[in-house]
1. P, Q: which one has distance in nm of label points 7 Å out along Cα→Cβ at positions 49 and 193, as calculated, at 1.9?
2. Quick check: 13.6 is what I get for mean projected area of the Cα convex hull in nm², calculated from one of P, Q. Which structure matches?
3. Here Cα extents along the principal axes in Å, for residues 89-128 alone was calculated and came to 38, 18, 7; which of the structures P, Q was it taken from?
4. If we compute distance in nm of label points 7 Å out along Cα→Cβ at positions 153 and 249 for structures P, Q, which one ends up with the highest value?
5. One of P, Q was used to compute mean count of other Cβ atoms within 10 Å over residues 9-16, and the answer was 27.6. Which one was it?
6. P, Q: which one has helix-only ellipticity at 222 nm (-39500 (n - 2.57) for each DSSP H run of 4 or more, over all residues; to 500), as calculated, at -13500?
7. Who wins on mean count of other Cβ atoms within 10 Å over residues 113-120 among P, Q, i.e. which is largest?
Structure P
Amino acid sequence: MNFSKYTRAALAAAGAGAKELLKYYDKTINVEYKGETDPVTLADKNSQKAAIKVIKNTFPGHGILAEEDGVAETGKDFCWIIDPLDGTVNFVHGLPAFCVSVGLKYKDEIISGVIFSPVMKEVFIAEKGKGAFLNGKKIEVSKEKKLIRSLAVTGFPYYTRKRPGRVIKNFSKITLETQGIRRLGSAALDLAYVACGRFEFFWEEGLKPWDIAAGVLAVKEAGGIVSGYDGAEKYFSDMTILASNNKSIHKRVLNIINEKR
């Protein structure tokens, strides 16, 4: 696929970040905490520095929104949205389900996205209008139409212990309506796996733009649907998201979440 210069830069940035992560993976590292259960490591920080360096060298005039150290150079038409280590808890425990996520927003639209999973050696690439790809092969969402045959994936926000109500309630209700639910610990990978048909849908709340920017584009370019819990495309501001493989399942899950059944 002949990708744009933006997608090529996203791939280079994600690759640089992933290379840094592998230096620390499955080794003893110092872990700090931003919250009671929200870790950050030197791997996160060095991955972010490496990814930002690639972007700054290629597009010095672009804005950047990144997770660590409050990097927020926004207010520009082009803005790179970077999660240098999505799945930090997994990383700290030596689990391979983590990745680097790099998305590019032009005005109000994501136009390029890369999710780089270094240990599993999977690279998801999406570009607006060109489709979504896994390791160079075009991918599509699942064709499953029955909710009871659907495998779902979700995550729990860090505030679940203090405000468990809606999170646990939705988990319980959806469990009873589906074939099963998985909880991987990386929203970016959750979305990538919806895009390539491994899951029928993903839902979560309390996410930040860097968690979902690249993944949202991957799902859309793979033929899927993305909205907030209200059904509108306000997932970045509303911080709720449902990504699914078709309109039928999307509507049914929204009805469950909003108790319209």
Structure Q
Amino acid sequence: MGRVEGRVCLVTGAARGIGRAIGEALVDEGARVCFADLNADQVSDVASAAAARPGAVPDAAMAAGVDVRDRAQVRDMYAAIAARWGRVDVVFNNAGVNKPMNFLDVTEDNWNFIMGVNGLGVLIGMQEAARQMIAQGPGPDGCTGKIVNTASIASRQGFDNVAPYCASKWAVVSLTQSGARDLAKHDITVTGFAPGVVATEMWEQVDQDLMEIGAAERPGQAMEEFSSEILRGRVARPDDITGTTTFLASKDSDYMTGQIVMIDGGMTLV
């Protein structure tokens, strides 16, 4: 308890899966967290549940319905967080989408949809986070700000049925490095993490999508094949990710910037 006590955090894509787990873990460690998602109703319920977790500080959570591709909505979200809690210390650009298509069938609409959320959404999130952090200055603990982006094992190698997704996650790595270089002069760190196969609703949808395009024959096949080389011998759970994400939000990671931490059970060795 207490690794991020007193910090104000934002997590996008927080209505379910990894994003929800990141936010809940931050609440458990003493932070106030804005849970943000395109699904405003669902994320409102998630934030309410987080605020009621044992040990949560008073007024521990709020919700924001936001399309991360829309700069005006993102700016309004930051303004609402600052109005409620005074500042924003840590931002997780976690919102992401995938829609598998066989490589030769990838369309402009498929590309633009995935790159819009996973690429442009991260860029806008980083820019608006940095503007808020620069304007507010260092907090009581000396932290000007931390930005953490969600990459993927797909940021390290291409896969044939999810080419736009892979490209978007390579973009996240590049944006993390570029942002780290530019924002260092403002004492803002930019890092990221790259999960592998995680048992979440998103993977369940990917599994279904791969069957629909003929890339898998039965439910669960895709996860089995993707996870067959995981050295730890099993797929990840969301709580396998949150130890690292809370570390990246805490003072313990103050000397890290521009780095992507792999959390894939040893699936991809780089």
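We did not get these values from a lab; they are worked out from the coordinates using the rules stated. Nothing here was measured: the structure is a model prediction, and the numbers come from that model. Cβ atoms are built from the backbone, for glycine too; each structure is taken alone.
1. Numbers: P: 3.2; Q: 1.9.
This value belongs to structure Q.
2. Label of the originating structure: Q.
3. Of the structures listed, the value fits P.
4. Numbers: P: 1.2; Q: 2.5.
By distance in nm of label points 7 Å out along Cα→Cβ at positions 153 and 249, the leading structure of P, Q is Q.
5. Values: P: 23.8; Q: 27.6.
It traces back to Q.
6. Working: P: -10500; Q: -13500.
Value -13500 for helix-only ellipticity at 222 nm (-39500 (n - 2.57) for each DSSP H run of 4 or more, over all residues; to 500) corresponds to Q out of P, Q.
7. Answer by largest value of mean count of other Cβ atoms within 10 Å over residues 113-120: P.
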